[in-house]
1. Among P, Q, considering only volume of the Cα convex hull per residue in Å³, which has the greatest calculated value?
2. Comparing volume of the Cα convex hull per residue in Å³, for residues 44-99 alone across P, Q, which structure shows the greatest value?
3. Of structures P, Q, which gives -11000 when helix-only ellipticity at 222 nm (-39500 (n - 2.57) for each DSSP H run of 4 or more, over all residues; to 500) is computed from the coordinates?
4. Comparing distance in nm of label points 7 Å out along Cα→Cβ at positions 28 and 220 across structures P, Q, which is largest?
5. Assuming 21 is relative contact order in percent (Cα under 8 Å, 6 or more apart) as calculated from a single structure, say which of P, Q it is.
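What follows draws every value from the coordinates through simple rules; no lab data is involved. Predicted model only: the values in this text are computed from it and were never measured. Cβ atoms are built from the backbone, for glycine too; each structure is taken alone.
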Structure P
Amino acid sequence: MAETSNIGKMAALISEELFNYFGWEKCTFEDLNWKCENAEHEKNTHPADVVFYYNDPYTNTVTYIHTDLKSFSESTLSSLNLNEVLQSLSMQVECSEISEEWQTLYLEGASDFKVHGMLFIYNHDNKYIKSLTSKFNKVTNISINTPKNSRLYILDPSDIYWLNNIALHLGRLQHKKQISSDYTFFYPQRKDQATIGNSKAATIELLKSPFIILEDKTLKTVIIFYRAEGEEIDEFVYLIDYLRHHQLLDIESKITIYQLEQCAFAPANFKNAIRKCESLLNIKDPDLKDLLNKIDIQKIKHFTTEFSEIEIGMALR
């Protein structure tokens, strides 16, 4: 029983460390049960492993991420019943909207808010870092009754491995003073929204996106964490055009693209994408050409985070 508790604590530890780099705050109360307020759920209580929150850069409302933490070894991942877990999580999110107890515990004074649910599936032995997409396809016949503006998100072992390596790399860049603690996350302007630009927090939608862009205006640095392997020239053409369209190509800024998984030809594909962009977009400005050619593309080292069950057990006493 103690061993199971210690393994479960690993997901809590890595989630807190990881999301700190993305500007998320953690609510005070963890691992609680709170009264169910919906008779249709046929439950006395709902669990809350941990709740994170951040300000949404588009709406300026507080977004709460009601999180179900799961910690599995490679051999036990197959026992995860996604139907059952997602059904339970949807009930928790639905009930949080009307539960005075939940709101007293977690809102901390916020009046304009929304709640999303997140299933955080951590592989604690680091032997399974693949996506669980095949299991998602088997999710059938479940009723998701979340509030209108609420969603359910899944961070599987592949997502967590990717985000954890971003967090660890950010830590190394800060240690080398190549990025300051004042970095912000870039958000493109939406047609129906005022100009946003940047935020100290990365939304859950951004964390699930194909690339994450950070700006450090103090050190005049732009960093792109790019998730794909760079197997196609056109994917880099899209990225370059995206940077150009959103005015992120600043001659005074150092721009670096980091990839965790990188195919052997990614650097060459990126250089070929620059040539293609110069032709397609009719780029004549010598300063812009020079800036594009100075964009650095690097593969970052793979790291895993390991926890000692014994040390965790001693800390819990």
Structure Q
Amino acid sequence: MAFSAAQKHLFYTEIAKLLEAGFGIREAAATMLDHRLPAAQAGLLREMDRDLEAGQSITEAFAKNRNVISDLERSIVGAGERGGRLAPAFQHLADYFGMLATARRDALQAMIYPLVMLHLGLFISYIPQLFSGAKTGVQVLGEFAVTLFIVYAVVFVAWLGVRAVLASGTSNPTVDAMLNRIPLVGSARRYMAMARFTKVYHTCLLAGLSMQETVETSAQASRSGSIIAASHKMQEVLKERGPLGPVFVSSGAFPAAFARSYATAEESGSLDKDFARWSKVFQDDAARSTKTVSSALPKLFYFLILIFMAYKIISFYSESYLGPIRELEEQYNN
């Protein structure tokens, strides 16, 4: 069973807190198990402890279940383990999932009223038939239920389509660039990708991983087709022992300010400090942009529902009051 973003935020916060206090990973797991964790989290920690006892690495043991632990989490934990900086790695994850949890909570809260209005608007569309006596209450309720089923089916199919397009954007740079051009949604998506990229890159730098592995790991964690395509060029430059700054600037996959900052930090040898700053910047930007999206989309949805309801109300009065007048006019003219 997968954890929600809110559950992962609390889970990783507790692990980071215990590791920062000097606990070993197995001691931290044992301490957390003593405090009535949810079943899924407790099962994950027990399985990790068994695998550690069998001689596996922390990354192998912790991220064994890919249905629960994503590639992003595996990358950050792996880099933190190899560099002996597990506490900051888990804190990175706690901050990231805390941002996701807040964005999802805001989006769900903002959608409650528009969804209520949608159901009300659909029901109102059948009121004229009920008042005119064309259909009974049972017939109206039956047709309303069928309409709701159709609406739910259309929304579900649309959701599957959106998921498929978003999934293709993680590997296809053309689709990724197209999605990033969508107003509001595109900027939120870009900032989220950059937040993932910079967090993993920073963790890899602190862990002392090779630049080849750092580039590959952070690009894959970004889940951005454009960044992954740019990372292939970076690997070619690294094979020739060249600097990466020019690739960051020329690839077009990164914000211009960040790309220029990378180039100067690379020259001055301060990439670790630079990425610490940028990872926070992009996380804050991602949080703001997702909050904007979660606020704007329900308002747009609500506006469309109001238009639909206004149309139905006008149609109702037109049929109820103007209809008989038109019939009288036609009879008079004839």
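1. Q
2. Details: P: 121; Q: 76.
Once volume of the Cα convex hull per residue in Å³, for residues 44-99 alone is tallied for P, Q, the winner is P.
3. Working: P: -11000; Q: -27000.
It was calculated from structure P.
4. Details: P: 4.5; Q: 2.3.
Evaluating distance in nm of label points 7 Å out along Cα→Cβ at positions 28 and 220 on every structure, the highest lands on P.
5. It must be structure Q, since only it matches.
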